[in-house]
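For reference, the structures are reproduced in the following blocks.
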Structure P
Amino acid sequence: MALTRTIFIAGAGIGGLTAALSLARKGFRVVVLERVQRLEEAGAGLQLSPNASRVLIDLGLKERLGRRAVTPEAVTIVSARAGGELVRLPLGEAASARAGAPYWVMHRADLQAALADAVREHPDIELKLGCQFEDLAPHAKGLTIVYRSGNERRQDIALALIGADGIWSTVRNHLFPETQPQFSGRIAWRGTLDARQLPREYTAPRVQLWMGPKAHLVVYPISAGKQINLVAVVPGTWNRPGWSAPGNPNELKEAFGGARWAGAARMLIGAVDDWRKWALFSLAEGCKWHEGSVALLGDAVHGMLPFAGQGAGMAIEDAAVLAKVLGETPLEPGAQVAAALQRYGRARRARVTHVQQLARRQGRIYHMSGAMALARDLTIRALGPERVLARQAWIYDWRL
């Protein structure tokens with residue numbers, strides 16, 4: 001394959017690996033740079049609604065992912081104080097059939113591993129671990145990409161560079177140093193339980209959202225149902241960047257203690273011995289998506305709060321749209337590539353901004369207290385499952 005059909009991707013996370021597979025399907029040679037020497041577990045569980053799962057299935061990953069994913073029967077929204085179910089949103093196989101793709105919950109590491117295996121098997125993709133993007137230079141043949149592998153500095157020519165290297169993106173910082181993540185004032189805590197540790201009623205294939213004053217808790221099965229994933233979000237000032245740091249269980253037990261939270265929620269929190277925490281950062285809406293032959297993807301351009309369950313989904317959608325746009329017409333280095341990347345940004349900006357705004361709004365709704373929380377609960381009950389679920393249709397029904 002001609003050298004000018006090579007696209008470099010910085011970052012071997014979910015967005016970067018999905019982009020690599022999507023671009024390779026369009027006839028590009030792809031090189032993925034990942035700074036870590038080994039892809040290991042990072043982050044927590046994640047939800048893949050049909051807008052994302054159908055992209056992965058189209059890439060041939062249904063069997064790989066199906067072995068580790070769980071298809072929840074429902075999403076239940078629960079009042080923290082009373083412990084009562086406000087609404088149950090039906091999912092399961094029937095909903096998957098209607099949507100034409102499943103709603104999956106799974107461990108982030110399982111998804112990344114499945115993507116990485118598919119990437120390693122593809123003859124037109126090279127995954128370079130222990131390689132950090134450093135610099136680039138545009139010229140008539142495209143871009144010269146400079147990266148470091150250990151103590152050695154290397155360079156290659158590429159048609160384009162895609163920054164899929166997360167919210168602390170080196171590529172974005174190179175292009176737009178004025179764009180920096182902002183701390184949300186909230187901290188997410190993640191823990192897992194062996195499903196065998198819990199009574200059967202707590203291990204059903206469902207997603208539970210507990211809403212309470214200034215905090216919320218999400219619980220669902222991962223790893224083919226063998227583990228239960230818990231994510232608790234509370235306010236705080238600790239804001240160290242990164243995916244994970246040890247958390248003191250007593251600190252979280254205190255936040256979820258007392259009469260403000262039902263006994264079932266307190267039991268789940270108390271059953272986890274090893275908590276990890278990460279500070280929640282996000283990017284402002286309207287960030288720049290590209291410059292010349294360089295574009296951003298996923299958290300690098302629209303890092304969002306996790307309250308819409310769409311962080312991974314939007315990165316997966318980005319990858320599919322990027323590959324479609326770049327694969328639509330023959331490309332020459334320079335202006336044609338830049339124009340295609342501009343079309344990619346235009347195609348994604350409005351939808352992603354809408355999801356970012358939804359995530360911020362839902363974070364406020366989840367953490368209401370007092371009379372506002374009571375009004376929220378009454379409204380959810382009055383809407384009922386069909387109307388609540390219909391409000392998500394614009395996300396779930398997306399197709400390339």
Structure Q
Amino acid sequence: MQRLRDWKDRHIIKVVTGMRRSGKSTLLEMLAGEIRQSAGESRVQLYNFEDPDTLGIGGYKAVYDYIKARLAGDAMNYIFLDEVQNVAQFERLIDGLYIKKNVDLYVTGSNAYLLSSELATLLTGRHVEINILPFSFGEYCDFISHEEEASPNSQNFTKSELFGNFIYSGGIPQVVDFAQTSMLQSDDMLRSILSAIIEKDIFRRRGIYNKSNFQKIVDFVFDSVGSYISPSSLSKSLKNDGYVLDPKTIAGYLYDLSSAYLLYRVPRYDVKGKKLLQTLDKYYLADTGFRKMRLGKKSGEDRGHLLENVVYLELRRRNREVYAGKLRDKEIDFVAIDGEGNVSYYQVAYSALDEHTLERELAPLRAIGDSNPKYLISADWDANPVYDGIRKVHAASWLLSS
């Protein structure tokens with residue numbers, strides 16, 4: 001919200017991206033409501049193109065004419081186009097509104113095709129992308145707190161319980177809401193959202209016909225969160241299970257999953273050479289709840305990779321470029337670079353109380369020769385010790401910090 005406020009009244013298209021049900025529509029509605037209070041109702045127009053009534057206006061030219069006829073000619077107009085990719089030739093609609101000096105334009109989309117091909121060329125240098133994710137842990141705690149205040153019969157969770165629930169079930173707002181009354185309904189909602197992403201944002205748009213092979217890739221990648229993956233290695237693993245998929249096909253499927261913002265690809269980064277590596281990537285889910293719903297994982301299973309996924313998403317929320325680090329024969333979970341070029345390093349382990357585990361996790365950070373901040377993030381409730389300049393912090397405290 002603050003980033004959108006910062007760009008308000010600037011002649012640049014604000015493009016809000018993220019997976020379905022992550023909160024894009026709510027974000028636009030909140031900002032539109034805020035602007036109405038200062039600018040007045042007549043200068044704000046908000047259209048949701050998943051609403052059949054809105055789509056009934058017609059094609060891009062009809063929508064353009066409809067909006068244009070309602071512009072206040074002597075003042076700035078604030079136009080919000082939600083899920084605009086559902087309009088045929090939507091790039092022409094965006095371009096037509098953008099060239100008007102009295103229009104401040106905001107658009108959302110649930111897949112990266114919004115910024116692909118013709119539109120990417122059209123908007124080069126004329127747009128800023130703001131990618132949003134489901135609830136952070138802090139937002140999750142705030143939501144649960146409000147629910148507890150509103151319902152006298154609600155269960156009061158400790159911070160530790162909230163943290164465990166969050167990394168297992170994720171933070172999709174509507175799913176969290178349903179979970180307050182029924183975990184069965186919560187899981188049904190997760191299943192429905194995942195199905196919509198795969199069916200509408202991938203199968204329908206990309207024309208994928210071998211759906212069973214695609215679903216096999218989904219299961220494999222969901223089960224390999226935080227592990228290095230390449231199309232060729234994935235092809236070999238599947239072949240051992242009796243599935244024959246060409247590496248190029250697998251690469252296309254991984255691209256489709258990332259384009260729908262269901263997965264985020266994390267490339268490897270050579271810490272010593274300060275360059276990206278071309279082989280092997282990691283993939284993380286936009287929401288950890290998908291993993292337990294899709295694979296039937298029990299609470300407490302594979303918590304290390306889930307925590308790693310949560311830390312990755314939080315680094316993205318903090319506007320960091322995130323890479324998987326390599327330093328000779330050692331691997332660093334995350335190399336994070338902020339907008340000013342400042343670098344920090346992160347290792348993630350669910351527990352590092354065991355001496356051998358602690359030494360294994362500290363070793364890659366100790367091998368780094370520079371003096372940039374280094375962190376070991378875990379779920380251990382010890383007193384934030386420091387080892388050779390490496391600060392060990394509790395994940396929940398770090399997630400709640402500014």
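Here, each number is a calculation from the coordinates, and none is a lab measurement. Treat the numbers as computed from the prediction; the structure is a model and nothing was measured. Cβ atoms are built from the backbone, for glycine too; each structure is taken alone.
For this structure, a couple of remarks:
- Structure responsible for 13, with relative contact order in percent (Cα under 8 Å, 6 or more apart) calculated and labels P, Q on offer: Q
- Mean count of other Cβ atoms within 10 Å over residues 230-237 derived as 16.1 - corresponding label from P, Q: Q
- If P(r) over Cα pairs in 10 Å bins from 0, in percent is computed and equals 5, 23, 32, 24, 12, 4, 0, the structure in P, Q: P
- Among P, Q, structure where mean count of other Cβ atoms within 10 Å over residues 158-165 as derived comes to 28.0: P
- Given 0.85 for FRET efficiency 1/(1 + (r/R0)^6) of positions 134 and 182 (r between Cβ atoms, R0 = 25 Å, to 0.05), calculated: source structure among P, Q: Q
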